[in-house]
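What follows is a group of structures, each given as structure tokens.
No value in this document is a laboratory result; all are computed from the given coordinates. Just so we're clear, the structure is a prediction, and the values are computed from it rather than from any experiment. Cβ atoms are built from the backbone, for glycine too; each structure is taken alone.
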Structure P
Amino acid sequence: MLLLVGLGNPGSKYAGNRHNVGFMVADAVHRRFRFPAFRSKFDAEAAEGEIGGERLLILKPMTFMNDSGRSVAAAARFYKIDPGEITVIHDEIDLAPGRIRMKLGGGIAGHNGLRSIAAHLGLDFWRVRIGIGHPGAKDLVSGYVLGDFAKIDRDWLDKSIDAIAEAAPCLAAHDEKGFTNKLALLLTPPRPKPSEKNTDKNTGKDKDTD
């Protein structure tokens, strides 16, 4: 059994917050792979299904961000899941908006959800970091992450969430390279081909249009 954790805060008040992007991805994976309905378990919303031939539990802790580790640890104990079989999806202010990184282990970078999980399970779990950008000053961080995504963010945000959900089999396999390549394929627009109308076929140079 593998564990995929989306971090966020429960309730409609927080649903659109930058801090809740982990919940958003967990919901997208749940929809895409048609998992059974979420049930209340481990102080979380939990749904068990299969991705890429692997049994996987999607978990959205309902403990509020700062106590996420209690819920994650309870699920891990019940299913005897090692930290290396856990993937946590969370917001990252130190990455530019729309940048996505997957890695095993590392620090907590001031993220209270990661701090709570590390306190219960150590640091050796997988993370998918979704960049939301930095507000520019430390004293603005709390209000920023607990604020809703702006309308201008919706384009990259929706595309990123859908791409991560589509690449979920790579997450289940802990295939960092495959995950990165899949996201690049899905999120990097193809280069426009030069128009034959304005290009000389023999030289490849633009024709005069005067």
Structure Q
Amino acid sequence: MTDRRGLLIILSSPSGAGKSTLAGRLRDWDPSIVFSVSATTRPPRPGEIDGTHYRFTSETDFKAQVAAGDMLEHAHVFGNFYGSPRGPVQEAIDAGQDVLFDIDWQGAQQIRNSALGQNTLSIFLLPPSIVELRRRLETRGQDDGATIARRMQKSWDEISHWDGYDFVLVNDDLDATEAHLKTVVTATRLRRSQQPGLTEHVRALQTEFEDMT
């Protein structure tokens, strides 16, 4: 039996393509998968807990972490900085634990180009059609018409980067897409780069073979 290195599982999609639902189902299937807790320079909102919802930090400390290479990815959004600290993720994957990232294509690209890039599994979710994507946004009843229009405009920017991912799943049937997602994760966990103990195991086999000859 060989040890397994954890995966950085990146899940991206336009709003309304089912990303949050599938992320939840993935964690229900394997509760050992943890969400990456982002760092942010914005102040906590009522009910938010430091280290659970976000890692709240000052702009000075955030920029220092970026300069030191301690952020896997980061972005400036509406006047605040957001990013994924490298330390907790490194500890998790070294312990064989998978970390799930709910980020856009820019964050995904930064992580793939980071020091932990070889441990990433990136998956993009496509809607079956633009009409269906809009219907899903309208059906969930969370946004007004103007907000839906903005989300639809942004969705094409997200979709245009589909070819930068390891796997692309068309979410036309939620249960089928869930099954495909589990298959992708299971197979990638067995990738040679995720099994650091393989070399030692093969050497042991070689020694055993030589002892027998």
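If mean count of other Cβ atoms within 10 Å over residues 114-121 is computed to be 17.8, which of P, Q is the source?
Going through each structure in turn, the value belongs to Q.
Looking at distance in nm of label points 7 Å out along Cα→Cβ at positions 154 and 178, point out which structure of P, Q has the largest value.
Evaluating distance in nm of label points 7 Å out along Cα→Cβ at positions 154 and 178 on every structure, the highest lands on P.
Taking relative contact order in percent (Cα under 8 Å, 6 or more apart) as the quantity of interest, name the structure among P, Q where it is greatest.
Largest one: structure Q.
Which structure, out of P, Q, was distance in nm of label points 7 Å out along Cα→Cβ at positions 18 and 90 derived from, given a value of 1.6?
Structure P accounts for this read-out.
Using FRET efficiency 1/(1 + (r/R0)^6) of positions 98 and 138 (r between Cβ atoms, R0 = 35 Å, to 0.05) as the calculated read-out, with 0.95 as its value, let me know the right label among P, Q.
Working through the options, I get structure P.
Here helix-only ellipticity at 222 nm (-39500 (n - 2.57) for each DSSP H run of 4 or more, over all residues; to 500) has been calculated and equals -9500, so which of P, Q was it run on?
P
If Kirkwood radius over Cα pairs in Å, for residues 50-121 alone comes out at 12.9 when worked out from the coordinates, which of P, Q was used?
Numbers: P: 13.4; Q: 12.9.
Source structure: Q.
With distance in nm of label points 7 Å out along Cα→Cβ at positions 58 and 146 coming out at 3.7, pick the structure among P, Q it was computed from. It would help to have the intermediate numbers written out before the result.
On the way: P: 2.8; Q: 3.7.
It was calculated from structure Q.
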